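The data blocks that follow each hold one structure.
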Structure P
Amino acid sequence: MDDAERRARLDAYKQRFSADEFDMYLCRYLKQKNLHELLLEEKGERVDLYLSSCEGIRWRREVQNKQFEKASRSLLSLADRENSDVKRQRNLYAFSKLAAACGDEVPSDVVNEANRKLVLIKHQSLIPESLVKVDFNNGLFPSV
């Protein structure tokens, strides 16, 4: 089934089953299956409201809607919560600054916070790995 046919069929289902909230079922299904690109193609206030609760992809909808300050704050928040991948965290801070710069008024608090965190990440990356290793299983810390 090509994209146009798929889209037409989904639109028909949305109209036919609007009382049964088919659009929200579709959103949940697409999110569950990690079909974020298709989810972001969906339009409407209810979809926007649903996406506002999806932390990982909310910022992408905000960028689509040209809500750059909101997107920059969402990205900053995502970066603050990222604790398993430093490269991803660094990229999220950089994207936060970029989104902030796209708006009519640049939120200096977002840019300053992102800059501060990026400098911290840079300094942390300069610490030798031998000083960072900790054996949490035994409660042992490296001797310095």
Structure Q
Amino acid sequence: AGIPTVLHGAAWKLLPEFEAAGFRYPTSRAYEEGPPAAGEALVVPPRCARTPMVRNLRRRRIVYCSGWALREASRADYDAEVLLPLSDHADFPELLEHVAQVGARRVVTMHGFAHDFARILRERGVEAFPMPAAGERGLEEP
């Protein structure tokens, strides 16, 4: 969305895989280069929500992004102002329903039956492809 991001090492490590899948993050940088400045968003795993990396930020607004965000208790668990339910796992019918409900035009699949699920989504008119595994150079052609 054009928001400059500072990425925790766990997120930074995944960036090449997303870029190999065609996504671009020109305004992202590693946290190791320094803490976020005004106007930058810090992306960290949930386990870091109460660490100095987050707590020491003068101005912060915590958005908790996880399948667990469906639980209102997550707001208190992570001091989150915004709960954004996004899961990395679901059963097949739930995944199909979710893609339809959000009107996704492009989907990157991973884990389990990533190639099969991408093919089924393409058959339904959604641009979909599996995320390449570490070391792969290209994407499965639709």
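Computed from the coordinates by the stated procedures, all read-outs in this text should not be read as laboratory data. Keep in mind that this is a model prediction, so the values were computed, not measured. Cβ atoms are built from the backbone, for glycine too; each structure is taken alone.
Where does the value -21500 come from, among P, Q, when helix-only ellipticity at 222 nm (-39500 (n - 2.57) for each DSSP H run of 4 or more, over all residues; to 500) is the thing being computed? Of the options listed, only P reproduces it. From P, Q, which structure was distance in nm of label points 7 Å out along Cα→Cβ at positions 64 and 112 = 3.4 calculated on? The read-out was computed on structure P. Quick one: relative contact order in percent (Cα under 8 Å, 6 or more apart) came out at 19 when computed from one of P, Q, so which one is it? Comparing all candidates, it corresponds to Q.
Assuming -1.11 is log10 I(q)/I(0) by the Debye sum over Cα atoms at q = 0.17 Å⁻¹ as calculated from a single structure, say which of P, Q it is. Source structure for this number: Q.
Computing P(r) over Cα pairs in 5 Å bins from 0, in percent, for residues 48-127 alone across structures P, Q gives 3, 13, 20, 18, 12, 12, 11, 8, 3, 0 for structure Q.
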